[in-house]
Structure I
Amino acid sequence: MSNNSDSTGAVFNARLANVEYHQVPLTADFLKNLSSIIQLLQPRSTSTPLIRIGGQGDGGYVISPTFDSKICLNLGVGDEISSDLDLLNQGFKIFAVDGTVPNPLPNESNYVLTRKNIGYSEHRELNTDLQTIFNEHNELNDLDLILIDIEGWEYRVFQQEIGWIAKAKQFVVEFHGLELIADNQFTEQFTGILRNISKTHAPIHVHANNSGGALPVGSANWPTILEVTFLLNEFCDTEFNFGPFPTQLDRANVEVRPDVDLSPFFGHKRNYATLARTILNMD
């Protein structure tokens, strides 16, 4: 993200308007930004049915079972490792990167943890980057899966090192801070990232992480955190998958809250669009 003070102020004000007061500025710019993002994230169909890995709550992911190397890179381990355990049981070798937790599986030879965070500061004793990780582990050059949950740093990674992520057959990423689509600079950066991703990979699944809540957009709810699975274009069909989302494979990240219905955004009938046309004075 930019360090420009003006742009930082705009982002801060957008966050205040959206989160603290739970309101969305339903302007023409906001609705155009939302539409652009939805178009770039509309899931595609796959010939192979998707599967779920991990637990029944936070830490579980929906992916394609198109595995070859069974090599996984996990960026952001955290305290929930059910997906890692699932993958290990399926014969994967996992290279994990997280400086905030000790090795959760110190006796597992197929689980290699780098105790640093993905980051781009000068403090190399605390941070690392994808180029360094790939150079240290040659096996990652034949990579089936990347899991990315790094609390907002995903944008910087995709801006600076998307070439390394594109090496993977598929990847799952949690996009944070999506309440900021009211800010044009944020949306311009985000849609630029999504367009670059689309050169090699297509979205095949979307799920709202309800731990971040959702913002009202007319009769629909837009999530502040969105989990997206991307698969190499060559393994995707040309048809779109209109859900419904959440699917039968999905589970609410936080059990005490309802899952967020994304069908008004990614379904056949996008209910939010009626509101958008009204505000934009479109027929």
Structure II
Amino acid sequence: MSWTYEKSWKLEASPDKVFAALTESAQLTRWFTEKAAIQLKPGGAYRFWGKHTLGAPAEKDARQAITRIETGRLLSFTWTIYGVETEVSIALASEGESCRVTLHHEIKGDLAMPRPKELIEDHWRLAFRNLEEHLAGGGGIVRLDFADPAPEIRMVIRIEAKPDAVFRALIEPELINRWFGTNSAVVEPRSGGRYEVGWKYKVDGRDVAGGPTKILEIVPNEKLVLDWPDWRGDTSVTGQTISFVLRPVGAATELTFVHAGFTRTADISDYPFGWSGFLDELVKVVTA
């Protein structure tokens, strides 16, 4: 059965600059793929491969080709994913001083894996956040390994405060509300206790209560591990956790954050960008 993923993004760059990021091998390998070989003409190669590509294809398996191209306006190409033929179309249009990017990704068959629509969506959520970072200078690009059998998000930051102050911000509802951007956090600071941040939103018309639900492990001033249900509210997705490990470094704290339990790399989606933002807010709350 064929189906199409569609999404639109606004990027703070001109259509010409975005088009160059999509069609120049030297740029494409900074934000989208490990290796690329491109011929800018209808029927020309638009080949990309390696560990940073969905499915981690080898060079011999990279047979993507351009089907339509209009400089500064449109790029369409074929792409075989896990043996299924697909076609990607990316249209660009000026929107003030910005660029409106509209993606259509047609899947021409059945991807033989669980949650195929989520796979494609999460892949593009990551890709376009990386494109956004690339256009802004490249400092925040996240390069995932699609061949990793145990993918995770790992971030290490230094906070200019002692571990007890950092730990309070992790377990006191008033402080959690400030860095998690909510107003109804609930915490029972014990193993098995509730830990809820109060997120409520809709996914495909369904009401979802997002964020963690309980404490899996707690060691005061040293460690906090929480469960992490699927952000879409899919109860078939289990086993994800987030952990905060604190280590004193003089008068400061080294915090190691890990989001683990992903069954495939694409499921990481744009989480790294979200967690980076939340950890930035945590630092502000602790050091205010």
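Every number here is computed from the coordinates shown, using simple stated rules; none is lab data. Note that the structure is predicted; figures quoted are calculated from it, not measured. Cβ atoms are built from the backbone, for glycine too; each structure is taken alone.
Hey, distance in nm of label points 7 Å out along Cα→Cβ at positions 229 and 253 derived from one of I, II reads 2.7; which structure?
Values: I: 1.7; II: 2.7.
It was calculated from structure II.
Computed over structures I, II, Kirkwood radius over Cα pairs in Å, for residues 133-180 alone reaches its largest value in II. Quick check on the output: 0.65 is FRET efficiency 1/(1 + (r/R0)^6) of positions 149 and 237 (r between Cβ atoms, R0 = 30 Å, to 0.05), derived from one of I, II. Which one produced it? That value comes from structure I.
Check the numbers for Kirkwood radius over Cα pairs in Å across I, II and tell me which is largest.
Working: I: 19.6; II: 20.8.
Max of Kirkwood radius over Cα pairs in Å: II.
Can you rank I, II by Kirkwood radius over Cα pairs in Å, for residues 85-140 alone and just name the one with the largest value? Largest value of Kirkwood radius over Cα pairs in Å, for residues 85-140 alone: II.
Comparing relative contact order in percent (Cα under 8 Å, 6 or more apart) across structures I, II, which is largest?
Working: I: 22; II: 16.
Largest value of relative contact order in percent (Cα under 8 Å, 6 or more apart): I.
Supply the structure label, taken from I, II, corresponding to distance in nm of label points 7 Å out along Cα→Cβ at positions 29 and 213 with the calculated value 2.3. Computing distance in nm of label points 7 Å out along Cα→Cβ at positions 29 and 213 on every structure in I, II gives 2.3 only for I.
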